[in-house]
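Down below are the structures I want you to see.
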Structure P
Amino acid sequence: MKHLRDPRFRDVVACFETCLAYARAHDDLAAVALKTYGNHGAQISGCVRDHFPQVIKDALRWQARAVTYHNERAYEARPARVRHETIRAIGRAIAKRDGCGFYGPQA
C-alpha cells in the first residue's frame, strides 16, 4: 500500500505499528495464561478469564488499554482532508503485513 511509504502518514503508521505490537503481546500472554491456568471460568474483556492471577489480569488489561490508546492516536494523526476510510485501510494493511492479535486495529 502506497500510504505506508507516504511521509504524511508516518505518525499514523507508527501508531498502528505500536498498537498491533501490543495486540500481539496481549495474545501471547493470554495464550500462555490459558495454557498455564486453563480455559474455563468467566470471560472478562481485556483480561480473558476471571480465574487468572491478578498480576496476569493487570498485565492483560494494561496491554488492551495500550492497544486502544495507540489506535486512537493513529486516527488523531490523520492528516487534513484525508478520509477516515484511508486511515482504516492503513491499519488493516499493517495488520496484514505484521499480524495482529484479538485487539487488532479498531475502526
Structure Q
Amino acid sequence: MKSLPQPCYDCIHFREAKSGKCDGFPDQIPEQIWSGGFQHDKPFPGDRGFRFRRKITRVFSTIPEVAELLKVNPKTIYRAVWSKQLPAYKVGKAWRIADKDIELFRK
C-alpha cells in the first residue's frame, strides 16, 4: 500500500495510519482514495455516508479547559497566569492560553 496522502491525516474520520482505516472504511481505505486519486468529499462506493471533513485544530484553550486537562482547580491555573508562570492572553473578559504553552507548563 502506498503512503497515506495528507488529506486523510487531516480528516476527522481517520483512525489508523498503520492499517489505513477510517470510519467510512473500517476494514481499509480503498487504494483510489489512499493514493490520492479520488478526492473523498463526494460519495464513494462503500463509504457508509462518511466524507472527508477537516479536523479543526484548536490553538488556544480557556482556563476551565486547561484546568480540566491538567486535573486541577481553575484557581490553580489563574494563579499560574497571574504569577506569569503560564503565559496567557486576554480576549475581552476571558483568558486564552496557547496549547504550546500548556505543554511547556505541564513539563
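The numbers here are math on the coordinates, done by the rules we state, and not lab data. This is a predicted model, so every value here is computed, not measured. Cβ atoms are built from the backbone, for glycine too; each structure is taken alone.
Starting from the value -21500: which structure in P, Q was helix-only ellipticity at 222 nm (-39500 (n - 2.57) for each DSSP H run of 4 or more, over all residues; to 500) calculated from?
P
Comparing P, Q, where is relative contact order in percent (Cα under 8 Å, 6 or more apart) highest? Don't jump to the answer; show the numbers that get you there.
Working: P: 42; Q: 20.
The maximum falls on structure P.
Taking FRET efficiency 1/(1 + (r/R0)^6) of positions 35 and 83 (r between Cβ atoms, R0 = 41 Å, to 0.05) as the criterion, which structure among P, Q has the greatest value? Could you put the intermediate results ahead of the total?
Working: P: 0.45; Q: 0.20.
Comparing P, Q by FRET efficiency 1/(1 + (r/R0)^6) of positions 35 and 83 (r between Cβ atoms, R0 = 41 Å, to 0.05), the maximum is at P.
Quick one: Rg and Dmax of the Cα atoms in Å came out at 15.5, 49 when computed from one of P, Q, so which one is it?
Numbers: P: 15.5, 49; Q: 19.6, 57.
It was calculated from structure P.
With distance in nm of label points 7 Å out along Cα→Cβ at positions 19 and 75 computed per structure, which member of P, Q shows the largest figure?
Values: P: 0.8; Q: 4.8.
Biggest value here belongs to Q.
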